[in-house]
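**Student:** In the part that follows, the structures are each spelled out as structure tokens.
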Structure 1
Amino acid sequence: MDNTRDSYVAGAFYPDNYDELKSDIKSYMNIEKPDLKYKRLIGAIVPHAGYMYSGKTAGYAYSMIKDVKKRNFLIIGPNHSGYPQYPAIYPDGYWNTPLGYAKVNSDIANKILLKSNIIKSDKEAHMIEHSIEVQLPFLQYIFNNDFTFTPIIMGYQDASVARNVADTISTMEEKPFLLISSDLNHYNEYNKNNELDDITINDIESLRITHYYEDRIKYGTSACGYGAIAILMMITRELKGKIVLLNHSNSGDTGTDRKRVVGYAAMIAYI
């Protein structure tokens, strides 16, 4: 298919075999759905590590996401390379995974590009970034490819950039579901990483954006998609909503290395 981005991490972050991938996601989704009363779901925070490490935690968020009625997803994650520094949007076409082709919502992409003075169209920036791609098989499994998505990756993630993107989204009459792709703290000893994750999670749930950014300096917290998370915090706060934790884990729970772990959280934003 023309105008298609082929998978960058199939066979590494998740299986490149159709049946194996579906089987794995089915197992991650085989959980008791969180009992949460809400009027409307605003967004979610999901990890983007290899499925063997973070897939089960991601499943808690996707167990809620499967009830989303309007299946237009704005997926925002970090640009791990740091370049380009500006928020880069992939404007149109399809992304290919072992579960098929996921369609980019060009209408939403164009509206965002018209409204923001810092977000730029840049397909090349997305070619070797995994934070968006690893979310697609979950959406494809749940909705049988009956959804659209708009991907944005962020190089520079300070509060002013997050505010610009949040304000851009806030002006949209029909807001897509905000799917924030981020792991939590990185490469600390198991218990220390959990302590830092608790700080990060508490900051997110409190919706205290300034405090959240200050704690990155005070405690050295290291969520890779911290600016993307801040965007969801800002929008949830404006809508007088809440963000709550559904599940938390780290790589040491499934791997053998507990000296350098990465934290994962599934969180949901709602009114």
Structure 2
Amino acid sequence: MIPRLYVTADLQPDGVVAIDERATHYLRNVLRRQAGDPVVVFNGRDGEFNAEITALDKRAVQLHLTARKREQDSVPDLWLCFAPLKKDAVDFLIEKATELGVAAFRPVFTQHTAATRLNLDRLAANAIEAAEQTERLTLPEVHTPVSLDQLLQNWPAERRMILCAEAGPALPIADALQRFTTAPEKSHPSGEKGAKPSSWAILCGPEGGFARSELDRLNKLPFVTPVGLGPRILRADTAALSALAIFQAVLGDGNLRPPPSMMPIGQRA
């Protein structure tokens, strides 16, 4: 299997790029690749390129770009706003949410948030590895954590927030999202009228759930749509991933298929 790597350098046909220490270690020490071996690279901006290793030493690997393999694409403009979780749970969440096509991660401290620190460099590295493995051409942004107050004070008015609420009145998430697919003249779940939003966010609480005062405040905001995730109380990471999967199926890019060149030979149509 040809390795696929994220690089930060600009990419263009017949270009030459050097890769960072992480990717160098992976090619040289893990995969035992040598000069002349093929790789595939992307940078989140210029599409995806076939390349060949032209130099490999202890500190650096140099690649020659042979041809563009795929043009740059994008994912739906979807943020995941989540309360920081313990290390293993947040690592799992970042990896799987990247696979599901999140555009940005927005960590949010709520009243019941137990974790008080996040290693943003580790989260970014997890996102890179997930993007490399899933053929994704973009990288999600990983933002610095903020309080719920700070998040709401700076919230873009045009971005619709899907609130995963474990208490209080809320439509099932699939039903609530389906209402946004109706014609512009139909009413949205909030009662407002207008075209379907193009910018979205999903907000999930911590292991202990949102405080009652937080839910009351959020439910009064015009850009918030509270939704339910079923009859069971889900773990925080499970709730976030469930909401993401349903969003992508109803309003996102879940109807698309991988490019034929990305699929195993026996599955190509």
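**Student:** Using the calculated result 2.6 for distance in nm of label points 7 Å out along Cα→Cβ at positions 223 and 255, pick out the matching structure from 1, 2.
**Tutor:** Working: 1: 2.1; 2: 2.6.
Matching structure: 2.
**Student:** Still on this structure, I have one more. When distance in nm of label points 7 Å out along Cα→Cβ at positions 55 and 95 is calculated, the result is 1.8; to which of the structures 1, 2 does this value belong? Mind showing how you got there, number by number?
**Tutor:** Values: 1: 1.8; 2: 3.5.
This value belongs to structure 1.
**Student:** For structures 1, 2, calculate mean projected area of the Cα convex hull in nm² and state which one comes out highest.
**Tutor:** Working: 1: 13.0; 2: 16.3.
Ranking 1, 2 on mean projected area of the Cα convex hull in nm², first place is 2.
**Student:** Assign the value -11000, calculated as helix-only ellipticity at 222 nm (-39500 (n - 2.57) for each DSSP H run of 4 or more, over all residues; to 500), to the correct structure from 1, 2.
**Tutor:** Values: 1: -11000; 2: -7000.
Here the read-out was taken from 1.
**Student:** In terms of percent of Cα pairs over 28 Å apart, for residues 15-158 alone, which of structures 1, 2 is highest? Kindly include the intermediate steps, with their values, before the conclusion.
**Tutor:** On the way: 1: 18; 2: 31.
Biggest value here belongs to 2.
**Student:** Which of the displayed structures (1, 2) returns the greatest value of distance in nm of label points 7 Å out along Cα→Cβ at positions 23 and 127 on calculation? Before the final figure, lay out the partial values.
**Tutor:** Working: 1: 3.5; 2: 1.8.
Of structures 1, 2, the maximum of distance in nm of label points 7 Å out along Cα→Cβ at positions 23 and 127 occurs in 1.
**Student:** Relative contact order in percent (Cα under 8 Å, 6 or more apart) computed as 27: which structure among 1, 2?
**Tutor:** Working: 1: 27; 2: 17.
Of the structures listed, the value fits 1.
**Student:** Here mean projected area of the Cα convex hull in nm², for residues 79-230 alone has been calculated and equals 9.2, so which of 1, 2 was it run on? Don't skip to the end; give the middle numbers.
**Tutor:** Details: 1: 9.7; 2: 9.2.
Structure 2 accounts for this read-out.
**Student:** If you don't mind, there's one more thing I want to ask. Looking at structures 1, 2, which one was distance in nm of label points 7 Å out along Cα→Cβ at positions 7 and 103 calculated from, given that it came out as 2.2?
**Tutor:** Working: 1: 2.2; 2: 2.8.
It must be structure 1, since only it matches.
**Student:** A follow-up question, please. Looking just at distance in nm of label points 7 Å out along Cα→Cβ at positions 63 and 143, which of the labels 1, 2 belongs to the structure with the highest value? Numbers along the way, then the final one.
**Tutor:** Working: 1: 2.1; 2: 3.0.
Greatest value across 1, 2: structure 2.
FYI, it's all coordinate maths here, none of it is from the lab. Everything numeric here is computed off the predicted structure, so don't read it as measured data. Cβ atoms are built from the backbone, for glycine too; each structure is taken alone.
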